[in-house]
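Readers should treat all values here as calculations from the given coordinates under stated rules, not as data from a laboratory. All values reported here derive from a predicted model rather than from experimental measurement. Cβ atoms are built from the backbone, for glycine too; each structure is taken alone.
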Structure I
């Protein structure tokens, strides 16, 4: 099947991004954009693409959910033994990407991923629904399995086990904080003449420049 998508075009005309809109710290601008996305996007405004690199240099991308952000970084949770966890262990440099089509906006983030404290992972794990806690224990994320019955049977056994005892966060599951060194804001504009600003962290301070579309 060969499908030509060359005629698929959409012009971006909703908003602009100028020097007067910038903030001293990029996370402050991210917060403004994220707040606007939450208001306009019905589901999963916090969905982001996480890109990691394997030991042999092959990049991998997948969608994860942002669970917290501050000037310290961007936090998500996962199985540490998953493909992304193993790749972060061997190369902590990662990239995040948010694309909010309704706002015609994109944010790219580059930085290093570090595990959050066990206490913070415990706190978030205990806030999750019980079924999600069970799933985190049952899933050998990214590992091959014979069929779905194996997974569903494991969930069934775990539900029986934890009927009368508290569930503890497994050691292989927890959070990462991505500490940014670059944050780029892209605002779609008409005729592909987009607005782009890139913040770079240099010696503890953020420098920002406008980029060509």
Structure II
């Protein structure tokens, strides 16, 4: 199989159906629940770093129940934020980052985080994955967010050939139709978690088995 035979319209339609029974990716679920501002989405992404969705979603609920806006969060101490997000990985470090971001948004931007990629990337601890995802979900901007699932799956397909998530993002920006730039994260996170898994993917029930190159797959079920 070559990438020229890989019909992304067909692939995405099949995956959309295949992931329907599974929980949405964390930030998309939070957005559907109403936590859809740029600030909420950025903070939710920081909470999700190195943390399973099953943990990061309840943590985000707990934090946002206390403070949802930048002004409200800036009024909390780092220790208070750390206590609220204690179940998240690296909670103390994240609490410090969140408090500083909330204070900067309050002081510099009047409490409303602008839909500006450079502004988000200037915050300590915010990389392209979180900036792009927050902008894609909250602001409707066509940006690709590549996490470990998007990186692994698209390379396993043979759709791109890249050694790091950052390089995968650059490759997808050159190749992936823009209509799927936000959707690819929404779909491939649950797809990668539940079907195209890391060590032993469920290839025999995969909806795109006939199109996938299975690059690097040694065994499957």
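Quick check on the output: 43 is percent of Cα pairs over 19 Å apart, for residues 11-114 alone, derived from one of I, II. Which one produced it?
Values: I: 47; II: 43.
Source structure for this number: II.
If log10 I(q)/I(0) by the Debye sum over Cα atoms at q = 0.14, 0.17, 0.19 Å⁻¹ computes to -0.97, -1.23, -1.38, which of I, II did it come from?
Numbers: I: -0.97, -1.23, -1.38; II: -0.84, -1.14, -1.34.
Attributed to the structure labelled I.
State the single structure among I, II that was used to calculate distance in nm of label points 7 Å out along Cα→Cβ at positions 83 and 171, giving 4.7.
Details: I: 2.6; II: 4.7.
Derived from II, not from the others.
Supply the structure label, taken from I, II, corresponding to helix-only ellipticity at 222 nm (-39500 (n - 2.57) for each DSSP H run of 4 or more, over all residues; to 500) with the calculated value -8000. Walk me through the numbers before you get to the answer.
Working: I: -8000; II: -16500.
Source structure for this number: I.
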One of I, II was used to compute FRET efficiency 1/(1 + (r/R0)^6) of positions 51 and 155 (r between Cβ atoms, R0 = 25 Å, to 0.05), and the result was 0.25. Which label is that?
I
Note: mean count of other Cβ atoms within 10 Å over residues 75-82 at 19.8, derived from one of structures I, II, originates from structure I
